[in-house]
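The next part holds the structures, each set out as structure tokens.
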Structure I
Amino acid sequence: MKLTTLNLQGFTGWQQQEPRIVAYLQQEDPDLIFFQEVVYVPEVSAYNQVQLLNTTMSYLFEHSSTTRLQVGLEYPTYREGLSVLSKTPVVKTDTIILKKAPNDEHNRIVQLIDVFIGGQVVKFANVHFSITDVTDFATAHLVETLSILRARGEQRIIAGDFNLSNLDDSRHIWESEYLSSESTTYISFPSENKRIDYVLIPKHYSFTSIRTSDTPLSDHRAVTVVIS
């Protein structure tokens with residue numbers, strides 16, 4: 001299966017970015033696409049960016065969780081969240097709010113998606129953890145996400161913006177159960193020459209390929225992986 005993850009950066013530069021995003025995704029043709037920084041801003045559009053993209057992409061299955069209410073810089077009300085597009089049926093979804101540290105400006109969620117692929121249900125998690133420029137909020141979010149999954153007896157393919165420039169530092173948390181896309185060298189946040197977008201896969205899967213878009217599609221490059 002092929003999946004892509006991309007942080008859309010809200011509606012920033014949308015008129016220029018939208019056709020480039022569509023062109024990339026149509027070329028890659030992934031089975032599933034995981035999006036972060038999906039926003040509902042009625043002053044800009046009655047639809048979020050993924051709903052707009054899918055008018056062209058025409059994926060049959062779409063789910064958005066724009067559940068985070070933020071203080072907007074340009075608009076007074078700013079709703080943000082996560083979305084997924086899938087070629088095959090989405091049979092179940094769940095959205096869980098992660099714990100918020102006292103000095104973290106953002107609420108974060110994890111979007112759990114069960115998808116029917118190749119005659120079986122495959123479980124995914126779409127994530128966008130908090131920024132770690134000064135304080136490391138993201139590692140706690142990763143720990144909590146894995147704890148939620150372990151409590152449910154689940155291993156999921158986890159994709160998204162981890163906001164960790166060195167996932168290897170947290171290897172002790174996940175390496176007994178998961179393989180990471182960091183096994184390939186790439187840059188997903190070019191303005192700071194960082195890799196902060198990853199895919200973790202349970203060890204009964206393997207990576208066939210890991211690559212990014214040649215150019216940024218927002219302030220991020222898309223990360224596309226093929227899993228077998």
Structure II
Amino acid sequence: MKKKLVWALILVIIFSLIGCSPSESTETKTDGDVIKIGVFEPMTGANAAGGAMEVEGVKLANKLYPEVLGKKVELVIVDNKSDKVEAANAATRLVDKEKVNAIIGSWGSSFSMAAGPIVMDGKVPAVGASCTNPLVTIGNDYYFRVCFIDSFQGVVMANYAFNKEGAKKAAIIQEISNDYSVGLAKFFTDEFKKLTGDENAIVAVANYNTGDQDFTAQLQTVA
């Protein structure tokens with residue numbers, strides 16, 4: 001699976017670069033024989049563990065394939081700090097200051113969504129390895145992904161609960177400050193209600209915030 005992901009990232013970036021016009025790919029972006037790839041991930045904060053995995057994967061791909069189209073690939077790694085505002089700042093740095101040719105990231109749909117308008121305005125192609133919220137790419141011709149989306153995950157989970165486990169009722173605990181969590185919960189809810197034919201199939205919804213450590217209240221709500 002990891003090898004497939006690495007190859008997918010490499011191929012998407014290659015095709016993105018091939019698709020750029022000469023003025024976009026050589027005059028303003030490429031410094032001599034170097035192609036700059038921005039790596040846009042949460043390296044600190046609540047999502048640091050996920051971001052670290054993706055950064056290591058990109059580094060491995062760069063080690064295995066240090067050149068693309070006869071040009072050296074240079075990684076520019078920035079930390080979006082698991083924060084929407086910082087994500088926008090990091091994306092701005094990659095586009096405006098570093099003048100990267102393409103961007104990989106981010107772990108966490110919220111951060112990719114924050115970067116969306118920036119990569120679109122800068123006309124810099126971005127590829128997400130794990131940003132599954134459909135809103136990351138909707139209306140943005142410069143943001144792509146190599147993974148499934150939440151509408152697929154939510155439907156699969158609802159079908160498993162209903163068809164495999166025989167569940168007729170369900171409760172949801174969601175990270176209310178996280179677009180990924182909220183979106184996934186919604187797709188699950190819609191499909192589960194459809195399968196059961198019961199608008200009251202979701203018996204409880206409990207919210208928590210990023211960084212919370214005590215979930216007693218949420219568990220009492222759904223118990």
Structure III
Amino acid sequence: MSFPGTLDHLVYAVPDLAAAVSAFAERTGVAPARGGRHPVGSANALVALTVDGDRAPHYLEIVGPDPERADPGPVEVFGLADLERPHLATFAVRVAEDLTAAVERARAVGHDPGDVEPWSRATPEGDVLHWHLAKREPEGYPAPVPFLIDWGSTPQPGLGDLPTLELVSLRAEHPEPARLAPALSALGVDLDLMEGPGSLLEAVLRGPKGEFVLR
């Protein structure tokens with residue numbers, strides 16, 4: 001498997017959600033489904049990610065500022081406040097135990113994933129989905145060390161009624177991969193991480209128009 005088995009979802013951050021969704025559909029042949037709106041001022045669109053053609057608990061989140069947000073100021077998540085172009089910003093993973101234990105284990109090796117906090121999203125149908133995250137804004141994006149998620153009793157979106165693309169691979173680059181290795185190990189994340197000139201995340205997906213790269 002050329003991506004972490006605990007992968008929950010990829011986060012593709014964009015400065016303009018509507019424009020990005022349209023461009024993504026044109027590029028891939030798959031139109032992302034409307035996800036919903038977050039209280040923090042962001043909104044998203046979703047595509048489920050299959051593995052060897054089968055449905056799996058993985059998906060792609062395209063996230064940008066919510067054009068209908070109550071506060072028109074900067075959106076301070078996923079680097080959206082000063083984002084100029086779409087890029088693969090980070091990813092989320094599930095953990096085998098409760099989030100608090102995973103956070104403590106990561107902090108023990110010098111990585112602080114952030115405190116466990118409740119999050120929610122209002123769907124276009126008027127439902128509200130709830131989950132918990134351990135997510136701290138990193139020094140910069142792309143962020144090869146993922147944040148943590150626990151859906152609790154909420155169905156994992158990747159298994160829901162969404163359009164699909166095939167997940168082929170996920171890899172990362174960083175100037176100091178050895179510095180990130182303890183955090184990835186503590187979180188149980190088997191990521192293809194190589195040394196590179198800067199921080200990079202790269203996913204290869206496959207759809208009706210063939211393989212393409214998100215980075």
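No value in this document is a laboratory result; all are computed from the given coordinates. Worth saying up front: this structure is predicted, and the values here are computed from it rather than measured. Cβ atoms are built from the backbone, for glycine too; each structure is taken alone.
Quick look at the values:
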item	result
Among I, II, III, structure where mean count of other Cβ atoms within 10 Å over residues 109-116 as derived comes to 27.0	II
If relative contact order in percent (Cα under 8 Å, 6 or more apart) is computed and equals 26, the structure in I, II, III	III
